[in-house]
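Several structures are given next for inspection.
Please treat every number below as a calculation from the coordinates, not as lab data. What you are looking at is a predicted structure, and each value in this text was computed from that prediction instead of being measured. Cβ atoms are built from the backbone, for glycine too; each structure is taken alone.
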Structure P
Amino acid sequence: MNRIYIETFIKADIQKVFDLARDIDLHQKSTAKTKEKAIAGRISGLIEENETVTWRAKHFGVFQTHTSKITNMEKPYQFTDIMLKGTFKYLKHQHFFIRNGKNTIMTDVFEFESPFGIIGRLINKFFLKNYLRNFLLERNSIIKKTAESI
């Protein structure tokens with residue numbers, strides 16, 4: 001199992017950061033490089049517990065679809081999404097939010113496993129983990145910039 005752990009310090013209220021992290025429209029803006037678009041389920045606004053969203057995005061030159069479900073949510077402290085359908089063998093993304101005075105620490109715990117056995121494990125180690133880390137850092141940068149400018 002591969003795990004990516006990222007902490008992002010944001011100079012904004014916890015509720016604002018929590019809402020931006022689950023905002024489908026902002027997510028699409030933050031993933032413009034991969035042309036990510038919500039095409040089914042919740043396609044706009046704030047995703048809620050037990051809702052699904054299907055994304056279509058271009059990764060590695062190929063359009064792919066990925067369906068996620070929010071499996072639990074404790075506003076404004078955490079939510080978890082898991083992959084129901086998609087390229088990965090397993091994917092779970094936990095989002096945690098901690099109040100730090102008037103600021104927020106947003107933490108991502110992103111766990112994934114690729115298909116294709118040993119070949120998938122080698123791709124993870126030498127390429128995919130870094131690619132996904134950068135993808136999440138870009139997304140978090142947009143959340144931070146947006147939260148701090150409102």
Structure Q
Amino acid sequence: MSTGNEPLHTLVVGCLVRNDREEVLLIKHQKRGWEIPQGRVEEGESLIDALHREVLEEAGVLIHPGSLATVWSKLTPPSAVIFTFLGRYLSGRPAPSGDSVEAAWFTPAEAVERVTGSVMRDRLQTLLNFDGTIKYRSYTVKPYQVVLEQGLGGR
């Protein structure tokens with residue numbers, strides 16, 4: 001039974017998808033601009049099922065999910081916990097749908113240039129620099145500030 005005092009967090013998954021040429025898949029959100037495919041986990045859905053669904057819905061491609069790379073905790077309301085993964089492109093042609101207005105492949109350098117939002121750019125750079133150690137980062141927005149970062153394990 002809910003007392004109304006339990007913390008509420010939205011669960012989100014995101015994926016840095018790479019193809020055989022090591023290009024990065026980005027989608028252009030109608031409000032936030034270029035970013036990695038990401039979205040909310042639906043009730044009763046596993047993180048991996050949500051990851052497959054969100055990448056397909058937002059970018060039109062099928063992926064093979066790889067390592068969990070970073071867990072983000074957004075402390076500023078509305079609170080969210082974001083699980084970001086690495087993934088490999090399997091099939092499909094990048095195509096926008098829903099909240100995205102474009103989907104395309106970019107070199108890592110081009111991707112960093114295109115992603116202009118501070119939260120999304122930091123998320124992209126953290127994923128591009130993944131060294132095998134899963135990271136945990138908590139942050140606030142307005143202004144964007146990482147307040148804690150630590151490794152959770154890995155190799």
Of the structures labelled P, Q, one was used to calculate mean count of other Cβ atoms within 10 Å over residues 19-26, giving 16.2. Name it. Q
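Name the one structure among P, Q that relative contact order in percent (Cα under 8 Å, 6 or more apart) of 29 was derived from.
P
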Kindly point out which one of P, Q the value 18.6 was derived from, the read-out being mean count of other Cβ atoms within 10 Å over residues 59-66. Q
Which structure, out of P, Q, was helix-only ellipticity at 222 nm (-39500 (n - 2.57) for each DSSP H run of 4 or more, over all residues; to 500) derived from, given a value of -8500? P
If we compute distance in nm of label points 7 Å out along Cα→Cβ at positions 43 and 107 for structures P, Q, which one ends up with the highest value? Q
Value 13.3, 37 of Rg and Dmax of the Cα atoms in Å, for residues 67-130 alone was derived from the coordinates of, among P, Q, structure Q
